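Please go over the structures that come below.
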Structure I
């Protein structure tokens, strides 16, 4: 409570936007998100409640975990999009478990090349796989930009859930491919956040 500084239980229907007192929209001001996260984190931090009752300490731990989860989810545009789908009763993969058609051929071709690479150390094939990796890294960046544009085009409203699912699905498959390439080549992807 802001008036008495007593910790209150989170509302059962509090979503991650509410936890950080943010508008429920996909386009967020990341500096504002950061400020709200730090303020909320300080307000509910367990160190502030060390001498409080057991119930207040438990509430502090729960609130602190919720604040951290909200921040982790909402700062990442992909995680935010997945969460948005959940809020609207949809999930990535619901009704579309197959590879997105836009990248299906590349997914299968890359998996075949990775199998060949694992079976025989061929320098020429390794170079091909590295070129694929570089291309996928660039496409992942472009898809993230498209995702940001999709969020912005909704102007605080909701984008098409089908379009959001399509973009997020492509991003998920590209991340998986990049992870598979990393595993097969034994190389990290210098500065690429393909797993996030």
Structure II
């Protein structure tokens, strides 16, 4: 383990010092999550969302691409929604199976509907951030046909709403990312979104 960590640090240093700083921050946050934070109500899902965002930041630094504040805000809400849906699914399994409340996570079975509401709020906030991004001056300098991006908003609204509906109907057996990779409707929504982005450029 120490040898792998040392090699990782050396490789990160070769990329850039900023990349090294992000990698060390990611490592520290992961360790804190694994040993302490994953047992803290709501802090666990916020940290999970932050870990996904840090990965995006690290990728942007490695690729020497500017990571915009808009993407930062959108990603935080987006991954927060996914983390909350995952917690919803875990609680729903316990409720349906008559299992006791989880000992390793500070959630109660009666929190099920609250977690669903928070997931919906986070998902719709992500869509709001995306809509504000489309309205910003930044978009007009990056896209020739930015008006096409508006069509992505209803797709995002549909996907978040459907993901929650599938979780509520107990059709989602694991985390929402794995579900999206297998779900036909999610794949179609993702493909249309990608085509709209390409058409807008």
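Between I, II, which one scores greatest on FRET efficiency 1/(1 + (r/R0)^6) of positions 107 and 131 (r between Cβ atoms, R0 = 25 Å, to 0.05)?
Details: I: 0.95; II: 0.20.
Across I, II, FRET efficiency 1/(1 + (r/R0)^6) of positions 107 and 131 (r between Cβ atoms, R0 = 25 Å, to 0.05) peaks for I.
As an exercise: Kirkwood radius over Cα pairs in Å, calculated from one structure in I, II, equals 18.7. Which structure is it? Each step should come with its number before you reach the end.
Values: I: 19.3; II: 18.7.
Here the read-out was taken from II.
As an exercise: helix-only ellipticity at 222 nm (-39500 (n - 2.57) for each DSSP H run of 4 or more, over all residues; to 500), calculated from one structure in I, II, equals -21500. Which structure is it? Numbers along the way, then the final one.
Values: I: -21500; II: -25500.
Comparing all candidates, it corresponds to I.
For which of the structures I, II does the calculation of relative contact order in percent (Cα under 8 Å, 6 or more apart) return 19? Write out the running numbers ahead of the final one.
Values: I: 24; II: 19.
It traces back to II.
Work out which structure the value 23.9 belongs to, where mean count of other Cβ atoms within 10 Å over residues 83-90 was derived from one of I, II.
II
Out of I, II, choose the structure whose coordinates give distance in nm of label points 7 Å out along Cα→Cβ at positions 91 and 123 equal to 1.5 when calculated.
On the way: I: 4.8; II: 1.5.
This figure was derived from II.
For which of the structures I, II does the calculation of mean count of other Cβ atoms within 10 Å over residues 59-66 return 17.9?
Value 17.9 for mean count of other Cβ atoms within 10 Å over residues 59-66 corresponds to I out of I, II.
Only the coordinates and a few stated rules stand behind these numbers; no lab work does. Just so it is clear, the model here is predicted, and its values are computed rather than measured. Cβ atoms are built from the backbone, for glycine too; each structure is taken alone.
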